[in-house]
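There are structures below to look over.
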Structure I
Amino acid sequence: MSAIASLTVVPRDSITELARLARTSPSSFRASLAEHGSRARQEYDWSGYCMLYVLTYLEERGIDLEPPEFNADSEAINSAYGLTTLITPAPGLSEQLDPSAHREEELVAHFEEMGVDFEESGTAGLDTLRLLRDSVSDLREDQVLLINIG
């Protein structure tokens, strides 16, 4: 089994409409996302599962990436598009995502807790944090980073 993580930048004011389309017409949702979204500046080269494990690692450490205002919209988008996280440029978030604020050993241990034990898991975790930090730093206030793992 494999998974791919994709990062798309969308206008913040399009989230409600994307969620509505996700509830009513998944194909229209995908078309609207393709029309209004743009790929993040950097591509993600690791497995989507690595992204998922870093997201759960951050959640367990109390780093909340998804603002509560998007909970219902995120649920709707998840139902049509697969595992999706919506991230806005919150104050202090880039610093929390900085790889230097995390220990490689903790990332390796978390991957192992998830049942994944491979030699480069620490590197994958740090690379993922770096990509998240850089992608969030690139966001304007009127943008949302949509991460999809599928």
Structure II
Amino acid sequence: MPRLDNINPIANSDYLLTVEGISVDGSPVYFTTFSGVKFTRSAAEFNDGLSNNKRYVEGGLKSYQNITISKPHDPEKDQTIIDFLKTKEDGSKFSFRARPMLKTATGNESNTFRGTKAWECSGCDLVSWMCADNVDTADGAQVAKLTIEFRVEQVEYK
């Protein structure tokens, strides 16, 4: 009988999402959603003349999909984030990290990281940011968000 692999998958909520350079009172600002990392490669295609199959050249252009992160908007604490974003509107670069962690039962214990690796995104370039989206003063059931979209030059899991 085959044996199943002994794996311990991570829940989609078990990440610590931070942008280098954004902190409030010395503590990093945490984001709550992350679109993930997606790599794509485009290459020239050709037909070898002997078959009806498409073939692709080696190499090509590699790129990463834009990343979107967000957090619930706190009007008393988010001025630091907005100030940071205003400094990045000129295209200057920043870094983003998504670190796997274990959530604690009560939230009062210190963070426990899963392993020593994290998604390190460097050469990040601001594409857009949005604050207080989807406001509906007649509802109140939704939380207003602060959302950031950025391009990435390099992604490492290290």
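Looking across I, II, the calculation of relative contact order in percent (Cα under 8 Å, 6 or more apart) that yields 24 traces back to II. When distance in nm of label points 7 Å out along Cα→Cβ at positions 7 and 127 is worked out for each of I, II, structure II gives the greatest result. Largest in mean count of other Cβ atoms within 10 Å over residues 23-30 among the labelled structures I, II is structure I. Can you tell which of I, II yields -2000 when helix-only ellipticity at 222 nm (-39500 (n - 2.57) for each DSSP H run of 4 or more, over all residues; to 500) is derived from it? The value was obtained from structure II. Each of I, II could give volume of the Cα convex hull per residue in Å³, but the derived value 106 comes from I.
Computing FRET efficiency 1/(1 + (r/R0)^6) of positions 47 and 79 (r between Cβ atoms, R0 = 35 Å, to 0.05) gives 0.05 for which of I, II? Corresponding structure: II.
Throughout, read-outs are computed from the coordinates displayed, never taken from laboratory work. The structure presented is a predicted model; accordingly, all values stated were derived computationally and were not measured. Cβ atoms are built from the backbone, for glycine too; each structure is taken alone.
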